[in-house]
1. A value of 6.0 was derived for mean projected area of the Cα convex hull in nm²; which structure in P, Q was it taken from?
2. For FRET efficiency 1/(1 + (r/R0)^6) of positions 16 and 40 (r between Cβ atoms, R0 = 41 Å, to 0.05), find whichever of P, Q sits highest and give me its label.
3. Matching task: -31500 is the computed value of helix-only ellipticity at 222 nm (-39500 (n - 2.57) for each DSSP H run of 4 or more, over all residues; to 500). Pick the structure from P, Q.
4. Looking at structures P, Q, which one was relative contact order in percent (Cα under 8 Å, 6 or more apart) calculated from, given that it came out as 38?
5. Which structure, out of P, Q, was distance in nm of label points 7 Å out along Cα→Cβ at positions 32 and 72 calculated from, if the result is 3.0?
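A short reminder: the numbers here are calculations on the coordinates, not readings from a lab. Since this is a predicted model, take the numbers as computed values, not measurements. Cβ atoms are built from the backbone, for glycine too; each structure is taken alone.
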Structure P
Amino acid sequence: MMQDQTLRIRVLFFAIAGELAGESSTELELDSPATASDAEAKLKERYDWLGKRLSSYRIAVDEEFAGADTPVRDGSELAIIPPVSGG
C-alpha cells in the first residue's frame, strides 16, 4: 500500500506581501495530493496577516493564476500576488 507523500513547494511573496512576511520566499510542506486552497490554508496558519491586512490577493501556481482547486505538486512554485495599483 502506498503511503501519502509530503510535497515541498516554494512560496514567493511579491510587493506588500513580502514586506508583511519579512521575506521574499519560504518553503511549505503539504500532504499529497494538495491544491492551491490547501496551500493557502497552511499559509494563513503561519502568516496571520494573510486574508486580514492583505485581504485582496491572487495566487499563481507555476506562473499561472490559480483557482482554489488547482493542483500543486512536489516542487511547485506558488506566488502570493497583491493587487497592483498605479497611475
Structure Q
Amino acid sequence: MGSMSQAGQQALVTIFVVSGPLLAVVLVIGVLVAVFLAVTQINEPTLSFVPKFLGTAAALAVLGPWLLRQLEHFTVLILAGLPRMLS
C-alpha cells in the first residue's frame, strides 16, 4: 500500500468481497421465501426471519475461514504499508 487512496480502494474491495457472499445468501433466501409466501398466500412477515438467520449462520460456518483470511490479508497489507503512508 503506497498511498491513502490505494488503501481506501483496497478497503472498499475488501468490504465488497467479505460482505458480498453473505448478502447474496440473504437475498436468495429472501426471494425464495417471498415467492413461497406469495404462492401459499400466507401473510406472516416473521416467517422470513428464521430461514434468513439459518442461511446466514450456514454461510458463515462454510465461508467463515475464507472471509477471515481476506480480512487478515487486508490488515497485513495496511499495517505493512503504514510507514509509507505516514511519511
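1. Here the read-out was taken from P.
2. Once FRET efficiency 1/(1 + (r/R0)^6) of positions 16 and 40 (r between Cβ atoms, R0 = 41 Å, to 0.05) is tallied for P, Q, the winner is P.
3. Matching structure: Q.
4. It must be structure P, since only it matches.
5. Label of the originating structure: Q.
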